[in-house]
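Alright, structures below, take your time with them.
Every read-out reported here was derived from the displayed coordinates using simple, explicitly stated rules and does not represent laboratory data. The structure presented is a predicted model; accordingly, all values stated were derived computationally and were not measured. Cβ atoms are built from the backbone, for glycine too; each structure is taken alone.
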Structure 1
Amino acid sequence: MTLEVAAIIGDPVVQSLSPAMHNAVFHQRKLDWTYVAMEVREDALTGVLQTLGGTSIKAFSVTMPHKEAVFEMLSSVSSNLGEVDESAQAARSVNTIAIRSGRMFGSNTDGDGCCNAVEQAGMGIAGSRVVVIGAGGTARAVVVALARRGASDIAVINRTESHARDAVACADVARIGSVDDIATTNILINATSVGMGSQESPVDAARLHSSLVVLDAVYQPLETTLLRNAKNAGAVTVDGLWMLVHQGALQQLAWFDEIGDVQLMRQAALDELANRALHNPN
């Protein structure tokens, strides 16, 4: 039996939950596939992509810090590595690669994964006012997906105004916002890494209110300071693991034309987190 291989590329990747999530789906479907983590330095990325297209690896996830660089490579006519779809083109970021006939097809599931997680919590996107914190590749993908699903107003908050303008340019209903917009918004999304492994929050607790749905893309810890403060304010909270499993389920769709089981993938990720805590209590 020959195993087909899928891989996540990034730096670092040792903390990734994607192998646990995707291997659970492969096992459920009885597929002869395995999913592995590959740490790829930025200075090695071009060579790795040029090499891997002709190997047994047939599917990729792309994580930090390579999403934008992979987009540039796949969208470049001169590279001749492959092409990108509308989701990646709009966000200028790739997190998913499918290999077909030796060519790479890049897409981005971050935005729709985020929206699916919000809608699963009971909040419809259409007609909603949204504040997005951040302006990187993930934030741009989220802005694109929110606009496509009918959000009426998207306020982008970022410390660097030029980056905020880049994110705003992704959608006609997006604009540069401020923390004052949170008072009148329906949905608040943190698309930065603020709070990852720390007690930091991108928003002062006093600005949160009970009419909000708050999604934090950070999933380590599962309950970030932002989500804890939002819960205390009476808001509906959505942890970053829901976004992660929803975007992963959509990656399965890109690779196999069948969406992944989000409940199965979440449980596999939770089991992996519990196992890590057991063996590394500190």
Structure 2
Amino acid sequence: MSLNYPFWVNDFDRVKDHKQTYPLASKIFEHPVSFWYGERNGKEMEKIDYSLQRLLRRTYPQLPVLVVYNMPNRDIGQYSKGGAKTRESYLNFLKSFADGIGKNKPILIYEPDSLVHTTEMSKEDSEARLSLMKEGLQVLTNNCNALIYIDIGHSNWLSPVDASKSLNKVTNNKVRGFAVNVSNYRSNTESMKWSLELCEHRPNDYFVIDTSRNGNGPHGNDWCNPPGRALGTPPTCDTGEEKCDAFLWIKIPGESDGKANKGPRAGRFWGEMAEELVRNT
């Protein structure tokens, strides 16, 4: 354990509505969940610095977990497609995001899936994204004090060696480390083993694991609303491993992965699935 963070439990009205409509799912919101920031439904986020300042004032002295999810051509056109329209608008978004954080030190998860997707893109598109991610991380680390973890997929995607090579292309020495298993279902044991192997190639890195829905492990290779899943270890810095900073609920349990297995669009709260996660835990 390297951190000792007082995570903030969300008490916004939207959460209260979920609790009222789906009483069993209310158990999810007894625990800290993250805040995701990026374009939604074709609309760019405005005044992000002001929004973050308000959030951080409200949560102080506890700290939220933030997720930047606004990469151009996000999710390479799949269920969570979208993101900033241009390179310039993306970098402006990150500068405003960093200004909103300032000297505060929340945990920041940087761009789920975006780095790993570069291994599946054309050479030209991959190089453009890697360049943008490297510059974007410089904007963040130069302008705010957040503890930044770059998303590097999950333990059944890249090998630790290949994951290390990908991280080397974008990171800098102010980045805290990497995030594993975001929005996926791989077990703590599998994720921890893979992450520690990755740390052998990047010995200065620390990592966090998304445990939000991995209580029953994966359902084969089905990653989009697989049935029979369960909540995982609640958020904590007590991970039992020096290199693992925290178990976090980065993906909000109950939010859909996309329009598969009868789910609504990606990111929409799906009360029936939320209650199933609780029942199976």
Structure 3
Amino acid sequence: MTLESIISPFSAVDKPGHMFFTGIIYASLAVLLSNWVFKDSESLIMVFLTVLAAVPIMYTTMKMEENVTVKLKDEISILKRHAKVIKYLTCLFLGFVVAYTFWFVVLPWEITEPLFSTQIHTIQGINGKLTGDAISGASISQGSVFFKIFLNNFKVLLFALFFSFFYGAGAIFILTWNASVIAAAAGGFIQKAVLAGTHMAGAVPLAFLRYAIHGIPEIVAYFVAGLAGGIISVAMINGDLEGDKYRKIVLDVVDLCLIALVILIIAALLEVFVTPVFF
């Protein structure tokens, strides 16, 4: 496949920045094709086409990391290797967000609205629930807000884990969907800021900062969980769940899940206590 030849996971380990531009290309092609060919369900087709392009990279990554887990001797070396992979996958995700946001802002609203209709509806549903809670007084303490945010993010983390376990690279669908929702929210923020008199050069970094403070740790946690699910899935296919290999795989997966959980807690704390200070 032509898109697969842009970059491979083997080279991306040492050049994670290249994955950022790969993400921009994948998402931009998906936006243009979905708007051109699939007029009726373009908001979901856009996500599907992006996922379709990214699946080979994700699945090759899962196989590569399972092999690393089996071959490397100590868990610290394995986790250091995983950290490089998480870095380039995060760059891929950021490429998706940047591309989606760019097209959300620059395209005319009559194109943007149907292109991101499902994402806009999702954001409106979230905002409506938060407004309703504020009016009813149902969520008045930061502790309860933290719990709600963490519980919601934990559900997404479980989806990332199980999607990767059952579908190999399945977590990429959840993460790409999240990228499109974040982009719609950031794009809306930019448009409102510009209408309020803020220059575009100032509105863009403000928008990304608004969602990056807690959003990047969340995404890292989801990728870590997705990697854990993918590793054990590949191990089952390869018959590596026996003897010393079994112990190494289980230890690695448990460590990744615990790391993902800690990062998710930090992300929720940032969203409740840090992001509101600036926005």
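For which of 1, 2, 3 does Cα extents along the principal axes in Å, calculated from the coordinates, equal 45, 39, 37? Among 1, 2, 3, the structure yielding 45, 39, 37 for Cα extents along the principal axes in Å is 2.
Which structure, out of 1, 2, 3, was distance in nm of label points 7 Å out along Cα→Cβ at positions 221 and 253 calculated from, if the result is 3.3? List each step's numbers first, then the result.
On the way: 1: 3.3; 2: 2.8; 3: 2.1.
It traces back to 1.
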